[in-house]
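Each structure below appears as structure tokens.
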Structure 1
Amino acid sequence: MTTVLEEAGEERAGRNGGPTGLITDVIEFSAVDGPGNRFVIFTQGCNLNCIACHNPYTINPCIDCGDCVVSCPSGALSLDAAGSVLWDAASCTGGDTCIDVCKYDSTPKARTLAVADLIARIRPAAPFLSGVTVSGGEATQQAGFVRALFTALKADTELARLTCFVDTNGDTDAATWQLLSPVMDAAMVDLKCLDDAIHRRMTGSGNERILASIQLLAAAGRLHEVRLLLLPGVNDADDLLAETARWLAAVDPRMRIKVIGFRHHGVRPTAIPLREPSAEQRARYADILRAGGDFDLAVV
């Protein structure tokens, strides 16, 4: 499938003007990024550094080091006179060599696009969509862009019916949610671990703001689900899961929870080998969580 950024070709920073965002890519139709069939926009840049990140190339903006240019098998990358990496989408054969050789968790394919550019690409797909999800990276790192995009969707008579979701790590402040809440239908929040020390080992940061985000969004009626990514031997101890269930139930005993078993696909090499949970382990996770509340629980 041709992606939006490939279709954009030589289109550079916000040709149509207006608010812009640094965008890694989009998926025109997704059934796993919120309810129904959704248009998903992946922003570039994240404030966590998770050991189990499945798209680590979205963590940092490109620093134009040029390492990827000589490695590109299709010759789609070059350096301009100012030393910036240029990507020729028309020449790109779609491989990931540039991502594989990057030492900085980035991609040269991210593009600054205007809200109007994205609206123009959402519109043809709209009859087949339930909504739009902004993911990442971390969407709240570009909260002004997200608000502008959702505002434009809500103001468009043809697109206003589409629900606007944010897929987030939750590591942001209350002011960000206050900015987004008027135009955001809901958020899906990743909770890597309730234990702060383990959370720091997994992500490089504490979880205080994430827990506060879950509480705030639930109270505001803007929490679609909490996602628990579980890694055997890291954050899946029985007592820890039971404590997590009690904490979530205190926020909302009927909360929607998605339990996600770790998969190796796309993950960087780690000092500590990470393992995928077995079917029996995933079933145990569900049993422990169900004992803690009347959750709307899914295991994937």
Structure 2
Amino acid sequence: MSQTLQPNVDENASATPVAHAAPDEDSSLFYRDMTREEFLFQFTPQIHVPEHAIWKNQWTLASELARTKREGILRVPYGPTPGQTLDIFPAEKPNSSINIFVHGGFWRFLDSFDHHLVAPAVLDAGGASISLNYDLCPTVPLTEVIHQVRTAVKWVWENAEKANGDRDKIYISGHSAGGHLASMLCRDDYLEDLGLPHDVVKGGTIVSGILDLEPILMVPGAEELLVEPDKVRAVSATYMPPAPHIPLVVAVGGSETREWIRMTDEFVDVLKEQGSQVTYLKPELDQHFSILFSLGNPLTPLCSEMLKQMNLMN
């Protein structure tokens, strides 16, 4: 059974964005020749997948099962505020590769406990799995969320032995808003300030990431991210991409919306233009919520590529 330290969950947080009006509601062409209704369909996964609550419930149940079957140390603080905790599922053997997973939820909802379903595949392959939490917006602005998860990487680097891991074998993964945060962890511009080596992150897996925040700021609820419009590119992976020396696996569901796929296509184009080593996957039947199960299933190409990147699978 897993051991829990210092629980810090907001049990009252809703998992669905607030439905209030976006700007220019009456405009016939709201964004990229789309009406507002079409725009919201394209950029709001809960609208595109109306049964999203069922998928999230399945995430939670699968994660509960993982915690009953796997030894873990949960809610370990890596910073001073309630949201700054991580969950450690140690590797079976010392000096193993470490996967740090960052959860999504539009930076405003959900919790690491909803996402432990991704841990067993890493553990079974011989790695360690660590899931990050962070203070949710609007308790803090998005820029502070980015800073928090970066300090979490420092904590893992300094405490890798607690996961039976090797601090020179740290890999990042994340889904949706967590995919965005994973991309921010795969940059070099914060490392010197935290006293980390430039190659601390050995690879990343970005799944259905929110990679261009310019349109996202027009989605209801985005005002709670506390990002000024003139600062949005500074926190967008398309404009501030991962470092070229970090190999990446990038995935988007083949059944996601046209615009979500386009956003990911453009991000991958940026990576290729800068010389990044990137493996791009579009699992045909996956949508925004089902793809998390693909990330946690070693029989899928997505999970297999992540494990290969970690040198856990041939």
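Read the figures in this text as sums done on the coordinates, not as results from a lab. Since this is a predicted model, take the numbers as computed values, not measurements. Cβ atoms are built from the backbone, for glycine too; each structure is taken alone.
Structure summary
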read-out: Winner on Cα Rg over 2.2 N^0.38 Å, for residues 118-181 alone once structures 1, 2 are ranked, highest first; value: 2
read-out: Of the structures 1, 2, the one that 23.4 was derived from, the read-out being mean count of other Cβ atoms within 10 Å over residues 38-45; value: 1
read-out: Among 1, 2, which structure scores highest (criterion: distance in nm of label points 7 Å out along Cα→Cβ at positions 110 and 238); value: 1
read-out: Parent structure of the calculated result 1.9, given that distance in nm of label points 7 Å out along Cα→Cβ at positions 70 and 174 is the read-out and 1, 2 the choices; value: 2
read-out: Among 1, 2, structure where volume of the Cα convex hull per residue in Å³ as derived comes to 135; value: 1
read-out: Which of 1, 2 yields 1.00 [FRET efficiency 1/(1 + (r/R0)^6) of positions 86 and 158 (r between Cβ atoms, R0 = 30 Å, to 0.05), calculated]; value: 2
read-out: Which of 1, 2 yields 22.0 [mean count of other Cβ atoms within 10 Å over residues 222-229, calculated]; value: 1
